[in-house]
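No lab work stands behind these numbers, since they all come straight from the coordinates. From a predicted model like this one, the values you see are computed outputs, not experimental measurements.
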Structure I
């Protein structure tokens, strides 16, 4: 991660921009876990669902020389900002950004890791659509599994109807992962905003 030191100021600028413009990016604990995981688990290709302004894609790209990130974003403003940030750090060769709704994207490649950090209501759809694109010993990592602590609250405590609906979707996704016959999932609720790490079950 020596490269992170090199780009420290530029990375801080991206984080400051996210804070000022209320753009959700991965919490510090979460990004440390994610980048360490990539560094230590022979991961050379990542598919990211939900680029936002490119923070996590950039952090993943800085983990090692021989890595490539493909990242999908459907919000035009965020996509343009991500393009700018990737260019600023000179990472165009390591990061491919796609401006599209992830559920409409058709991909030919397969990946060592799939990172889901987009619309929480679509997590299950993203998982089902992209899991066939995972390499044999690959991993699917999902962020925001605690959804800012709301997942632990009683529904009656959540007054906003839309928020209540989103929280329900995150809970349903957790159940989907727990009951998945093809994948086994570790829920790391004490890291950042909660991370799920899903690996293919060994075929018996």
Structure II
């Protein structure tokens, strides 16, 4: 979206100055939904308002969907469209009403609570085509993650040797707040870390947490 493409927009009976939002979105060049990304929360809100529950190909695109080029089309939302303008205004108005800076980092807003600790969560809504699907919502009147990635795994087969794989249970292994596993893997998710899986006896033996119990 071009910088300062819009100024003041009248939407839903409110005059909303959206000029601050345009350079924030323009500066968000990575288009990543990492914890430190600025502009990603604003864009996710804008996209939700723009979609409004309809199919993505129905949006006002400069370049419409072409079945001969499904990878690159549709693209480029039409800034001259009232739907594009109004969606941005609604997103800006909603964030300001909630007291959230338009340039807030994702980690400042998207969090889960474990034992009073606020753990930042990266990722975003599935409607954006994000692989790490995270859907924020309201839990007991506060913003929390209510849907999204749960068990995730990566697996690599090598030319020789056993498979190399890691996994993560994003909401951790225990619902018991007194358990040491109540938030451990959620913290790993926030830090971009994994749990190493083990297939062979040699791999199991190399685990620093290995405990052996002999049954007679």
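Which of the displayed structures (I, II) returns the greatest value of relative contact order in percent (Cα under 8 Å, 6 or more apart) on calculation?
Structure I comes out on top.
If semi-axes √(5λ) of the Cα gyration tensor in Å is computed to be 25, 21, 16, which of I, II is the source?
I
Starting from the value -6500: which structure in I, II was helix-only ellipticity at 222 nm (-39500 (n - 2.57) for each DSSP H run of 4 or more, over all residues; to 500) calculated from? Intermediate values should be presented prior to the final figure.
Numbers: I: -11500; II: -6500.
Among I, II, the structure yielding -6500 for helix-only ellipticity at 222 nm (-39500 (n - 2.57) for each DSSP H run of 4 or more, over all residues; to 500) is II.
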